[in-house]
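Pasting the structures here.
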Structure 1
Amino acid sequence: MSIAPVPVITLMGPTASGKTDVAAWLVQRFPLEIVSVDSALVYQGMDIGTAKPDAALLARAPHHLIDLLPPTEAYSAGRFRADATRVMQDIVARGRTPLLVGGTMLYFRALIDGLDDLPPADAALRAELDARAAREGWPALHAELARRDPAAAARLAPNDAQRIQRALELCLVTGGSASHLLGRAAAAAGPAWRWHPFALFPQDRAWLHARIGQRFQRMLADGLVDELRGLRARHPLSAELPSMRCVGYRQAWRFLEGEIDAAALAAQGTAATRQLAKRQLTWLRSWPGVTPLDCAHQAADRLAGVLARRIEAILAP
């Protein structure tokens, strides 16, 4: 006898679109548990610059998969997939339903479509790519990626250094394409889950840009620079670590190094966050089966109310 797939609700969206508030409303009214899908929230001590939920919000809406490791360590899509699968199984065993919330689209893809075993990082090749980027610029390497793997290049901004580097590395090491390696293992995710993807999708881009600007200014006022200064005092950090390449921390690092002033920190941090949101929206536009919800100018409880009607139908026996 076959076992019916277990429903899983995913709430995706660009940064600053209001996902956390909507999710917190939903878990008060449905037997849901939030699983964070965010590559920055996994780091301990990185609270302000990641807009990590505060203690009061976490008390009424606990999140799985935050504060997992110190900022000196690296986290991967493969590790997320293993962690999230374990947590989701535990949630179902408690008679509840997983609600996956976040904006790290690669993590969503790894969980839903699966990942093949990927070659480990090649330090020498990465150093060579970094040297080329210093000479030619990342847009030139993006153009090379477009020739080798058009699908991967189409998802990346020309200056998205970290992801361009990894995609080119996979192409050069394997002789194939990064897209093929990341996408061919759909069956690995197994038939156990029935995915219900929803996305907060602001139709008014100016609204999102304004929220991003206001939020980054609030992060600076709340002490983002001091937070990073404290992290550097407690941990042997470098600018090349994945944690320090997160939006906001990368710009704050440059400020502490004296490379930019306070005005440039605010401007560059806001611009980098906008670029992140643009990449996230590009992923979402091509996401199969997603139900978009226009979040622009919408209160969290109103959005959650619209989503609640869908969730009632999903959870109905």
Structure 2
Amino acid sequence: MNASHRPWRQRLAYHFQHGDVLWWVLLFLSAFAIVGLVLWIAWQLWVQSAPSRHAFGWNFIWPWVKPVWNPALDKFQAWPAIYGSLITAAIALVLAVPLALGIAIFLSELAPDWLRAPLNSMVEMLAAIPSVVYGLWGIYVFLPLVVVPLGKALEPLGHVPGIGIFFKGPTPASGFTRLGAALVLVIMILPTIAAVSRDVLQAIPRSQREAAMSLGATRWETIWKVLLPYGQSGILGAIILGFGRAIGETMAVTMVIGNSAGGGYSILKPGYTMASIIANEFAEAVSDMHTSALMEIGLVLFALTLLLNALARWLVVNRTIKRA
């Protein structure tokens, strides 16, 4: 008799005898440990940030409050760091996504066999380079050769109504700006989005391509109207993964962004991100309130990361249901 058709007492005895219950308990505890770890991190950040939350309230993160970051006077306002994280990650995403999708389409659909393998290896190698290496390369090569000339070219946009606030110059001669951090992030998240999107496209059944071409579709029409819509949920997940990497990146951004609480909204000025201000000041916090303010920034970053992951999961599930 099959185990699934036995009475429940016999099935329970069968599972105990063959170790199924023990295996299920171990798997449950492993999964619950992940949930417990996330909750524990959130609780510690909440508790450690209590002095800052009680002292500054919502003014700590609101953009319309005058920004101030003065450890000597225990006065803190985190909006410049929050803005720095959001603007650098957004610029990086806007520039990286088209390039990454182009790379993914070429590697999965167009590249000849002799070229596909080495290019795949190079993309994965770029994703494996430590961030501190990107930071050093950015300081000595990328900033002076690319960011400084590009920043000077963008300075005239500072006089355009509406968008001028984002391009107020002059660009520092060193190139340490939010723009520099954003462009370095483009290079860092590009291989991640490209590699995941490539795997998504390669996982699409061959029958989808053959069906489209049998109806007279060109190679481009097959890619644009069949493959990309079919894999949109996975590609969206890759984009959100890249955005999460960009908004939480620490070392490379800390090395090239300039680490200044001023600069207003201009991307041509030095700034901070949430990750970089924690990395710069946590070890040298001069007071308990200073430490608490940094912990509250960590709490904001933690909450923003969870929100992005939840949004990505909702979008993926929602698009998958609609496609079905």
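Rule-based calculations on the coordinates, nothing more; no lab input. Values in this document were obtained by computation on a predicted structure and should not be read as measured data. Cβ atoms are built from the backbone, for glycine too; each structure is taken alone.
Worth pointing out:
- Given -0.25, -1.35 for log10 I(q)/I(0) by the Debye sum over Cα atoms at q = 0.10, 0.27 Å⁻¹, for residues 201-280 alone, calculated: source structure among 1, 2: 1
- Origin of the derived value 0.80 (FRET efficiency 1/(1 + (r/R0)^6) of positions 73 and 193 (r between Cβ atoms, R0 = 35 Å, to 0.05); candidates 1, 2): 1
- In this comparison of 1, 2, the computed figure -16500 for helix-only ellipticity at 222 nm (-39500 (n - 2.57) for each DSSP H run of 4 or more, over all residues; to 500) is attributed to 1.
- Among 1, 2, which structure scores highest (criterion: distance in nm of label points 7 Å out along Cα→Cβ at positions 105 and 297): 2
- For 0.95 (FRET efficiency 1/(1 + (r/R0)^6) of positions 233 and 265 (r between Cβ atoms, R0 = 35 Å, to 0.05), calculated) the corresponding structure among 1, 2: 1
- Read-out volume of the Cα convex hull per residue in Å³, computed value 142, structure in 1, 2: 1
- Comparing mean count of other Cβ atoms within 10 Å over residues 57-64 across structures 1, 2, the highest figure comes from 1.
- Among 1, 2, which structure scores highest (criterion: mean count of other Cβ atoms within 10 Å over residues 97-104): 1
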